[in-house]
Every structure is written in C-alpha cells, then in structure tokens.
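K.L.:
Several structures are given next for inspection.
Rule-based calculations on the coordinates, nothing more; no lab input. Remember, predicted model here, so these are calculated numbers, not experimental data. Cβ atoms are built from the backbone, for glycine too; each structure is taken alone.
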Structure P
Amino acid sequence: MYTPSVQTLIDELARLPGIGPKSAQRIAFYILKSDKERALRLADAIVECKEKVSFCESCFNLSESRLCGICSDKDRDRSVICLVEEPRDVIAIEKTKEYRGLYHVLGGVLNPIDGIGPDKIRVRELLKRLSGNSGINEVIVCTNPNLEGEATALYLARLLADSGITVSRLASGLPVGGDLEYADELTLGRALVGRRVLIGGER
C-alpha cells in the first residue's frame with residue numbers, strides 16, 4: 001500500500017508505547033509533510049539522546065554525565081532515598097517541590113507473571129547503597145499504587161526490616177491502579193508529605 005520507506009517509518013512508529021497503527025500513520029504523514037529541516041532536527045534529537053544519555057552511576061536516573069544533577073547537588077538531603085520505578089517518576093516527584101532527598105530508580109517492579117523477579121530490577125544496587133556507613137535513615141517507596149507496585153513495596157519493606165532504616169510508603173491520595181506520571185502536582189505532593197511508615201520509625 002505504501003512505499004517501502006514509508007511503511008518502515010509507520011512500522012517503527014507503531015512500536016512506540018501508546019502509538020497504534022492509525023496514530024503511527026498520522027505521525028508518519030506529519031513528518032513527510034514537514035520541511036526537511038524539521039524532520040532532520042527530530043532525527044538528530046533522537047540520535048543525540050541515544051549517544052549522550054545514559055544512567056547515573058549512583059541512582060540510575062537519566063544523565064549525560066557520571067552522576068545526574070540530583071546526585072551531584074550538595075544541597076540535597078542525603079539521609080533519605082526515594083525509590084521509584086522509572087526516571088519519569090523522578091520528574092513527577094520533583095515537580096511537587098516537596099522532596100529534597102535522593103532517588104533510586106528500580107527500573108521496574110516485581111511481576112512474577114512476566115518473569116520479573118528481584119534480580120531483574122535494581123534491588124542489589126539498592127542494598128549496596130544502603131550497606132555500610134551510608135548515612136541513610138529513611139527509604140520512601142514510591143512505586144505505583146497498583147498490584148505490582150504494592151507487591152514490590154511489601155517485598156522491599158520486608159527486605160529492609162532488620163536494617164534499622166525507616167521504610168515509608170506514599171500516603172493515600174493517589175488513585176489505585178494509577179501511574180505517578182499522570183498524577184497532578186497537588187495530589188502527588190500531598191501523598192508524599194503524608195507518606196506512611198511500613199517498617200521502623202514514626203511519622
């Protein structure tokens with residue numbers, strides 16, 4: 001139906017999350033209708049991201065250097081670590097302006113049905129950060145309030161039960177089954193401030 005190059009573009013766009021075949025066609029034709037310079041800027045931006053962006057060596061947030069801007073910020077509270085699923089969740093929490101600690105990006109959540117166990121997310125790296133004289137006294141579990149997120153939170157709470165570190169969870173205010181990236185700043189900020197303790201300590 002389409003020329004091979006157009007069909008290849010549509011097929012590649014359709015592989016993106018949230019983009020179906022019809023949306024892929026619309027985007028492809030938008031690109032084709034755009035002037036060449038705009039299309040090349042898009043292509044260059046994709047290539048530049050792939051070449052420059054990697055993961056922070058400490059928290060695994062997106063970064064263009066060894067440490068991300070948050071980990072290298074000396075004004076952050078280094079006694080608290082906020083656990084999130086993906087880098088986009090870091091952005092969502094930062095928008096609330098209610099949190100000034102550090103982060104740890106797990107890179108997913110536990111999901112036995114899909115074969116995702118503790119070895120498939122960054123639990124080992126978290127334990128390494130918490131071991132020894134780290135100065136960390138609280139871990140806030142900010143996984144999404146769905147079945148997998150809750151299971152991951154409970155697993156991590158049990159894992160850290162004997163560590164002497166307070167483990168807390170975001171408070172109510174976030175809809176069950178929702179994603180952090182879609183929550184508005186007010187709701188997410190209230191949930192962060194009113195987080196509940198899972199293991200140890202008081203709030």
Structure Q
Amino acid sequence: MECVFGMVGKGFALVVADSSAVNSILVHKSNEDKIMVLDSHKLMGASGEAGDRAQFTEYVQKNVALYHYRNGIPLTTKAAANFMRGELATALRKNPYMVNIVLAGYDKETGPSLYFIDYIATLHKVDKAAFGYGSYFALSMMDRHYHPDMTVDEAIKLADQCIEEIRSRLVVAPQNFIIKIVDQDGAREHSWRRTTKD
C-alpha cells in the first residue's frame with residue numbers, strides 16, 4: 001500500500017513518501033527511504049516494485065551525477081525529468097520498469113518545479129502529484145486545500161492532513177512517512193511522521 005505525493009509552494013517543493021517495504025501480507029521494514037536526493041537541488045520520490053524502484057532510481061542518480069562531471073554543469077529539473085521519461089520509454093517495450101516518479105527540484109532561473117512521471121513514460125509538470133493507493137486521499141485533500149502561494153508551514157500542515165487521511169481511510173495503511181523539501185538552499189530531509197518503530 002505505497003503512497004508518494006508532492007506539491008509546489010512559494011519558493012520550494014515538497015515530497016512525502018511512506019517508508020514501508022511490504023510483500024504480500026508481510027511488512028519487511030518500516031523505515032525505508034523512498035525519496036532519493038538526485039543532486040543538491042533535486043528530490044525523486046518513487047513508488048512501485050521494490051527491485052525496479054531501487055534499480056531505476058540508482059541508475060538515474062548515477063547518470064545525473066555523470067552528466068554533471070562530464071559537462072561541468074548540473075541538469076535542470078526539466079532536463080532530468082525528460083531523461084527519466086526517455087529511459088522509461090526506451091525500457092517500456094523491452095523490459096519495463098514498474099516505477100512511478102514524483103520529481104521535485106529547484107532551479108535558479110525557474111524556481112521550484114514538480115514533475116509527474118509514471119511507469120508508461122507519461123510526463124507532466126504539475127503543482128501537486130500523488131501515486132499509490134494513498135493518492136486517492138492525498139489528491140482529494142490537496143484539491144481542497146492546496147494553493148500555489150503556500151508557505152512551508154502551510155504545506156507541512158497539508159501534508160500532515162494527507163497522511164492522517166491515508167492512515168484513517170486505508171484498510172492496510174502505511175504507518176511511517178518521510179517528508180523532504182527542496183528550495184534555494186538545497187534538498188534536505190524535513191521530518192518523519194512515525195507511529196511504529198523497527
């Protein structure tokens with residue numbers, strides 16, 4: 001029962017993900033970080049099959065770093081999103097990755113941005129996005145309370161409302177969530193929302 005969602009506020013973007021690793025009826029761990037820091041100003045929240053998620057996110061992270069080392073400049077968030085879309089599209093008819101991505105980034109020229117990339121290589125720039133079973137509740141809460149000029153505190157409050165809704169409505173709800181933020185100061189972990197410990 002995975003859930004990853006994100007939103008763009010005034011000068012920042014935020015990504016939230018559950019931290020449970022499950023298989024069938026078993027919870028293997030409840031502290032897995034599903035939000036990867038791609039570089040100093042990009043976050044990638046991923047959901048999907050555990051192996052595909054780990055392999056694809058690490059592949060993207062290493063290629064983004066390789067581009068930076070070879071060319072001396074980092075990819076913009078838009079360029080990173082298009083690279084991911086291209087890789088998913090190439091793999092689609094050979095050996096597809098079952099992974100959905102919420103990419104958040106901050107660029108000096110354009111400010112914060114959020115991209116929705118699904119496993120069939122659909123790419124959209126959006127203000128808010130969500131994947132997984134929890135997306136039904138997160139999107140409805142964000143549709144009701146989101147506005148583009150949100151402060152960090154307002155966005156965290158809305159993220160907490162989404163988490164509470166997911167926990168109360170899903171039959172098998174993830175217990176722990178991680179929140180990360182990217183802004184002009186870089187990508188960083190904000191906090192955890194825990195109800196269980198490992």
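K.L.:
Given a value of 0.6 for distance in nm of label points 7 Å out along Cα→Cβ at positions 68 and 84, point me to the structure among P, Q it was derived from.
P.N.:
Details: P: 0.6; Q: 1.6.
Of the structures listed, the value fits P.
K.L.:
Quick check: 31 is what I get for relative contact order in percent (Cα under 8 Å, 6 or more apart), calculated from one of P, Q. Which structure matches?
P.N.:
Structure of origin is Q.
K.L.:
Which structure, out of P, Q, was distance in nm of label points 7 Å out along Cα→Cβ at positions 76 and 156 derived from, given a value of 1.4?
P.N.:
Attributed to the structure labelled P.
K.L.:
Identify the structure, out of P, Q, from whose coordinates Rg/Rh (Cα atoms, Kirkwood Rh) was calculated to give 0.95. Intermediate results must be reported in sequence, preceding the final value.
P.N.:
Numbers: P: 1.05; Q: 0.95.
Comparing all candidates, it corresponds to Q.
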